[in-house]
Structure I
Amino acid sequence: MEALDYENLYTSYLTKVTNRIENYVKPEEPVSLYVPFKYIMTAGGKRIRAVLPMIACGAVGGNPEDALDCGVAVEILHNFTLVHDDIMDKSPMRRNKPTIHTKWDEPTAILTGDVMIGHALKLLPDAEKNKNSCEIIKTFSQGLIEVCEGQAYDMQFNNKKDVKIEDYILMITKKTARLLETSAVIGGYIGDGNENQILALRNYANSLGLAFQIQDDLLDIMADESELGKTIGLDIAEGKKTFLIIKALEKAEKPKDKSLLKRFLQNNGLSKEYIPDMQDLFKRLGVFNDAQIRINEYFQKAESETYKLLENDYTAMLRWLLSRLNKRKK
């Protein structure tokens, strides 16, 4: 396949996912529950977690379309986490639309998230459909557990001044990387991959997830707002302890730099007027470079795992996906 074919195939998988979601999530009774469910599930998003099981399935020799429902299941799980995260973070907007708790109320958002987990589990195959169904359900359940643990770590960071890079990597491993890992591993099981192939898919997706999150940290402060599609510096405004902040805290020596970071910690964030100062600080301390080096390392680790899979078009597509995501601007 040529690079353009990968793009077309990826787009076709996205279309299949979108159509399956549209057909599955219907405004049933009670509408007070299912209208919000459909609202969040049709609000867009990258949907990498939904497509990855299909590519992973093909990379171990399976039929990619057999993994479609599992991809939708993980996408529902991902959106469940967003619904509940938005409540905890008191976020008014998500994907340029009001969040569920803002458009309706918190009880509706909580209940919507709860029912989403039930429907996600319902989409996973039983033993009659796939002999690896037990492993698929275990993988899905572990993904759910760990993403909740990751959110708990993230919330703990709000009251913790001395967050280390190791703490941060553990948090994003659970909160971000684990769901991508869940997607890839489930796809591998659907395609009946062997133990070594499953491990390779696990490691691939874990490294991809870590790269993806640090990339998000970088884009939040460096991206072009017109390309990013939102205001830059939101992490700074919200007081998030990102890779960049933690590295800056490690490296700052000048009183002026320490004072700025102290203000950030004491106020749980800084207003937009401080964004240029933070950009200058990160640049002078080499933090942008540190982040890019770490991102590249994770992408390289992910690529190395693909050579342990079948050498076919879908494995090549996994490598193409790395290249595509490494170049993203939003």
Structure II
Amino acid sequence: MTPVSRRTLIAGGGAALAATAFGPSAPALASRSRRKLRLHVLSDVHISDVYPVTMSDMRDSLADLDDAAPDADALVIVGDLTELGQQQDYPLFDLTLKTSVHPPRHYLAIGNHEYHANEPVDTMRQRFLDYVKRDSVYFATSLAGIPFIFLGSEGVPAGETSGGTVTALLSDTQMDWFERELAAVARHDRPTLVFLHQPPEISTQHDRLVRILAGAPNVVFFYGHLHQDLNWFHDGPDQTLLGNAEGYWRAQVPATTYINQKVRNANGTVTTVFQADWKQGLVVDVLDDAVLIRGRDTFQHRWIETFQVAIPVPKR
């Protein structure tokens, strides 16, 4: 897969996408194709009794996504469901989900904050697994013929503590499984969607993870964790938020709790501004010949037009 410029656009004409389209033109060009699947994707909802506003933040974001892009097939939340991963946090998350407008299916990934309860790692991990009714933090599934692979941190890496862990602990066993699973499902005529809370560079298996992702066709990797403002993709510019410089597509899923806005100063330096009220999310449409990713400002109820891409997927 050849890395593309942020400004690469599709040439007009033809029923199928022949190149990558960024920006406001992407949805219009992709609208020529039949939609197979629509996802609403959030991350870092951080539900907690310590910060009850997080519940309304999540509800408001889900309502906005439903208004802007109705008839989604599934919701994906890419980790940090809770603030601390404590016993009382999961019923609050469950209540928030059940009292929100959301698609008929949902898929949940584990984040670093699920390990912030300062309890034994096995206890915190099992608490998450009991809630999602699975036996592993990593798993594979599919919807409408599109493979999904979820990866997940298995604990607290050496050198970090429960209350402050940030890095995804990915075992060799998980990576072996991922390599086999991706090889089995990845195809040249359809996308495979991969989800992990942290970006590869904030994991214990960065080099191997990137190698596996880049070694398969049509992989789109979604991560959260950073709370980064999607506008920075254009304003930076920052292709780590949306791009394929490493040989696979990656897209950051922003947060509903707060956003880190980056502002470029007159002297060229960059300041990070904590925006407590800002909320953002993604809408992902899998089409016959493309994956359309659109950033959504769920606080101001508008599309982030500079964070939109139509990634071509060849037909048979």
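Throughout, read-outs are computed from the coordinates displayed, never taken from laboratory work. Computed from a prediction, not measured in an experiment: that's the story for all the values here. Cβ atoms are built from the backbone, for glycine too; each structure is taken alone.
Per-structure values
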quantity: Structure with the greatest value (metric mean count of other Cβ atoms within 10 Å over residues 20-27, set I, II); calculated: II
quantity: Structure responsible for 4.9, with distance in nm of label points 7 Å out along Cα→Cβ at positions 180 and 300 calculated and labels I, II on offer; calculated: II
quantity: Entry that produces 2.1 once distance in nm of label points 7 Å out along Cα→Cβ at positions 84 and 100 is calculated, selected from I, II; calculated: II
quantity: For 20.2, 66 (Rg and Dmax of the Cα atoms in Å, calculated) the corresponding structure among I, II; calculated: I
quantity: Ranking I, II by mean count of other Cβ atoms within 10 Å over residues 164-171, the structure that comes out highest; calculated: II
quantity: Source structure (of I, II) for helix-only ellipticity at 222 nm (-39500 (n - 2.57) for each DSSP H run of 4 or more, over all residues; to 500), computed value -6500; calculated: II
quantity: FRET efficiency 1/(1 + (r/R0)^6) of positions 124 and 252 (r between Cβ atoms, R0 = 30 Å, to 0.05) derived as 0.75 - corresponding label from I, II; calculated: II
quantity: Of the structures I, II, the one that 19 was derived from, the read-out being relative contact order in percent (Cα under 8 Å, 6 or more apart); calculated: I
